[in-house]
Structure 1
Amino acid sequence: MTFRESFDAYVCEGDVITTEADGFTVTARIVRDDIPDAPDKRQDGFWPTLDPQDAGYIGAGKTHADLETTMARAKSVMEAWEADEWFYCGIVVCVSRAGVTLDDHAASLWGIEANYPDSDNAYLSEVANQLLPEALETARAALARLCAGCGYTDAEAAA
């Protein structure tokens, strides 16, 4: 089971994709990450280097020309960040059944790049699909707790 929709190549906070799975309505939404740090503060090795002891080491046999190319790319990514052209987000999955939200935050993953330069955002949809089984498990547990409180069996609740 997967989301039949995909996030667009350009996304905004609040964009959603939805699917039906095992009688549940599952929605994955994009939420802006609340950690405002720039990429060079969040990612060890963001700035490339030829120093093998540094986290930004670009690899053995690389030349200064390779370093210049990689550095230009890092600067471009940083400029796009500063221009608010891309952002870090979380994919948050919500599950409901028959119009009743069972869990508004059934599964999530944070620190994902949205609208990253030269990206098509396909990874956002991949993450939503990876979170789907966890979200459904969380929803089934929530439904079981609700049904137990009402005196229903799991079979009666599924009907």
Structure 2
Amino acid sequence: METHNDIRLRPRFYKDIDENIDIVRQKFVAYAKKLPPGFLIKIRPNHIQFTIQGENQRYWSPHLSIELEEKQGNEKNATHIRGLFGPAQTLWTFFVFLHFIIAGIFLVFSMFAYSNWMLHQPIKGDLMVITLMVICWILLYFIGRQTRANGYGQMEELEKEFYKIIE
């Protein structure tokens, strides 16, 4: 999976397997019983969470979310797998929270700037805050890219283990 040149911060992949969902799920259950150290797997009916744990876990360690779906038209004899790499849910929630705060400040000061402009009042301070919020958005994007780059090695480990399971 090529992730270095991708603009998305949460890389995705799709895979089709010519086996029933129950068989694929049983492969994950069997793997969970002989799980190597350093990995954690949580299995729900059609959702699997695969993560790094222990001494190798960092704040930027990736998590692999796997969705198992019946493939259309194959009379339930095939499975469509959707995989999504992402950061820990707490880190992702924090990033989303920061984006909402920055967006809110951006919108409020945009309204202030428009009102002051219509009233022929100075808007220099409002434009400075708006510019600062745009810079913060760009900064958050690059922080997210760096976080993903830090976890790239672990992402490859998770992907390698995933392919061991489904083969």
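None of the figures in this text is laboratory data; all of them are computed from the coordinates on show. As the structure is a computational prediction, the values presented were derived from the model and not from experiment. Cβ atoms are built from the backbone, for glycine too; each structure is taken alone.
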FRET efficiency 1/(1 + (r/R0)^6) of positions 48 and 120 (r between Cβ atoms, R0 = 25 Å, to 0.05) - highest-scoring structure of 1, 2: 1
Working back from -11500 (helix-only ellipticity at 222 nm (-39500 (n - 2.57) for each DSSP H run of 4 or more, over all residues; to 500), computed), options 1, 2, answer is structure 1
